[in-house]
Structure I
Amino acid sequence: MLGADLTVPVSSGELVPYANLDYAASAPCLRPVRDAIDAALPAYSSVHRGAGYASQLTTQRYEQARHSVRAFAGAREDDAVIFTRNTTDAMNLLSGALPPYTTVVVFETEHHAALLPWQRGHRVVRLAAPRSPAEAVAAARQALSTGPVGSRLLAVTAASNVTGELWPIAELARVAHEAGARIVVDAAQLAPHRPLEIAALDLDYVAFSGHKLYAPFGAGVLIGRPDWLSAAEPYLYGGGASRNVTSDVEWHEDPEQRHEAGTPNVLGALALAAACDALTATGWDSLIAEEERLLARLRTGLAEIPGVRELTLWDEQPRVGIVSFVVDGWTAREVAEKLSSDHAIGVRDGKFCAHPFVRHLLGAPDTDPATEPGGSGCGTAGTATAIRASFGVGTQEEHIDRLLLALHQIATTTPA
């Protein structure tokens, strides 16, 4: 793991090994990913357009990356694998490919990447945060079975970026299909932590990002059924998407070419594929076992600190290595800054680009401000903010213990 030996200055003036507990925002780069990029750079060239050796080799590597990502996701053989910038980009691409006036059902618990793109020309039905997985399934069934006739899509996360909780995507896919609808799954937080099985779970579309999957080179992916994608207007108008241009334009029917206009992020795609291959080669059993051990240690430790409250939607629901919490008497930003300046611990504070969900968990009104002027939009101001610790491959037990010790010190003192 790159960055494992990073040291940072703290308030005492010392250099301290950095404890990166902000994986859910962007995970560090795996060495095999860096090695794959280093190997590709000497022969780097444009893809699909050149007869020269470097162009041909880069094209082969780029298309092989598609196969690696398809295999990693457990996709069907005919599923389109379209490289995008990130999960948000993938969801916007799919939104533009939906049949006109599609009804999109989405829970308020979603990350903005899966909550907001559907507002362009579609009927959106937003469901309240469910009190249990069973209630989530029942609410989705009801919403998908009523309303105007037409195409329907259920948009749902696989693992929450706020609480880490796993959603019942197999059951949700089943009720969607029983209602004649389709399902798109935001797998940005699932893919780095658990195996994906698109075909086995009968998912229609899945999106995830390289920067959360140990491949921080600016690529994401949309994987799914090709028919809506082939029939849609190209996501971008330009070279590559067009097959022939005269007084009119003939667009490629193949959805991968149709929606990847211009020179793609070749290195990003190769990095994403390298991360998929590396995680598959390592094996999920050992990765999951270590993550669950550290997660149990963190959650147990948080529960023992007076004034610290973990945010959860459901009781005893399986989850990935993401935990959000608040500390009585302290703002989330104060805690995050103190963890960084005094203890060399990196966490995230704010609303995590999931404003309605965080407000729900904290019982805050919709009028609570989202950001400071000119802020990022992920919510660093207002009362409805929290701290998030997240981890994965390369996280050490010492990182968890250091966080717990630091939080105990913070929780038992008064802010200056």
Structure II
Amino acid sequence: MALTDIAIRNAKPREKEYKLAVSGGLYLLVTPAGGRLWRLKYRADGVERKLAIGKYPAVTLADARKARDAARANASAGNDPATIKRRERVARKLAAGTTFGAVALEYVEKAEREGRAPATILKLRWTRDWLLPAVGHRPVDQIEPHELLAVLKRQESKGNLETARRTRAFASRVFRYAVATARAKTDPAGLLLGAVAAPQPRHFAAIVDAKRVGELLRAIDVYSGAPLTRLALSLSPHVFVRPGELRKAKWAEIDFDAAVWRIPAERMKKRREHVVPLSRQSLATLKQIKALSGDGQLVFPALGKPGKPLSENTANHALRRMGFAANEMTAHGFRALASTLLNESGKWSPDAVERALAHKDGDQIRGIYHRGAHWNERVTMAQWWSDHLDALRDGAEIVLLRGVRG
């Protein structure tokens, strides 16, 4: 009697698995757990083999019969149905791995393995997410420039020019990675360079007038907010590192005996260790800070959260409380303040100032040479700069003697 859907639905599990035959080698395997699995017995090259067709009811009786007929036709033609199924499974897996979304995720994970900063990885993931709705499901080798342009134009129309710039650049890196891994032949995002408006460079507000700098330093001295915030602001003009590098400083990086602060490469924007010579004033400030936070790992822990650094907005909020507007001074502005006044003094080589700011030299060989060649000058410059800041804070009249080395 032919097997029917009613008979299949009524089939109860037993202590051991059993079979319900259909015809032509097709049968339903009923498991003790209640599973109903379609199986096909066939012969290939004179050897009896089995093919898994699927589960009931996802694969109906009619579907199972069609699959049986197709498999037997392949077997009669000398093509093993099991081999065909494996090839199809591999093909589906490869196809899933060649979508833009999959390749982009691979690229991000590769960047993570290469030791890119966590903040950089987070930005890469954000950018990938911006592209997923439009092209994430598309095969990476079939995406056309106009598909990406539509995404960029939407971002441009909202005034998000920097976002559009990052989106195009990220897409281009993903396509180049796809080319390198033999999953694409071209970079359609590369053709869109200049297709949307370029963002205007952002300049961080900074006080660079000597008299006004003195007023800023005096305001910091009498700041009535959190002591650790005041000390962070006090140290900032002397070391003029990036705000994130200051906030995340660790006591293990500070060598009081050698009077240096070694910022590891993973925390630097240019991914290269930066060594800061510490003046007497910087060391004195750090000793005050150590009395407050020296028991922990971080130099500037957040209030009540010893494992987390000060918020990135803490310094800027303090500057606003002191009366310095956002368009006048920012935490990042201490770098511009130092760069401007050090260069205007005429006492220090531009290369020494650039090295102190941890700006990367485009010429790698020249950069390696200058890193060592200007160390002694940087040490002298650090102490001169701190003395100069003290003089500005005290209101003394400063006469800059250009061309005279300290």
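Rule-based calculations on the coordinates, nothing more; no lab input. Predicted model only: the values in this text are computed from it and were never measured. Cβ atoms are built from the backbone, for glycine too; each structure is taken alone.
Looking across I, II, the calculation of relative contact order in percent (Cα under 8 Å, 6 or more apart) that yields 11 traces back to II. When FRET efficiency 1/(1 + (r/R0)^6) of positions 99 and 219 (r between Cβ atoms, R0 = 35 Å, to 0.05) is worked out for each of I, II, structure I gives the greatest result. Tell me which structure, out of I, II, gives -11000 once helix-only ellipticity at 222 nm (-39500 (n - 2.57) for each DSSP H run of 4 or more, over all residues; to 500) is calculated. Going label by label, the one that fits is I.
The maximum of distance in nm of label points 7 Å out along Cα→Cβ at positions 195 and 275 over structures I, II, that is, the highest value, falls on II.
To which of I, II does the computed value 0.00 (FRET efficiency 1/(1 + (r/R0)^6) of positions 107 and 395 (r between Cβ atoms, R0 = 25 Å, to 0.05)) belong? Comparing all candidates, it corresponds to II.
Name the one structure among I, II that FRET efficiency 1/(1 + (r/R0)^6) of positions 243 and 339 (r between Cβ atoms, R0 = 35 Å, to 0.05) of 0.05 was derived from. That value comes from structure I. Upon calculation of Rg and Dmax of the Cα atoms in Å from the atomic coordinates, which of the structures I, II produces 33.7, 111? Here the read-out was taken from II. When FRET efficiency 1/(1 + (r/R0)^6) of positions 19 and 75 (r between Cβ atoms, R0 = 30 Å, to 0.05) is calculated for each of the structures I, II, the largest result comes from II.
Assign the value 2, 9, 13, 15, 16, 15, 12, 8, 5, 3, 2, 1, 1, 0, 0, calculated as P(r) over Cα pairs in 5 Å bins from 0, in percent, for residues 171-306 alone, to the correct structure from I, II. This value belongs to structure I. Tell me which structure, out of I, II, gives 0.10 once FRET efficiency 1/(1 + (r/R0)^6) of positions 147 and 283 (r between Cβ atoms, R0 = 41 Å, to 0.05) is calculated. It was calculated from structure II.
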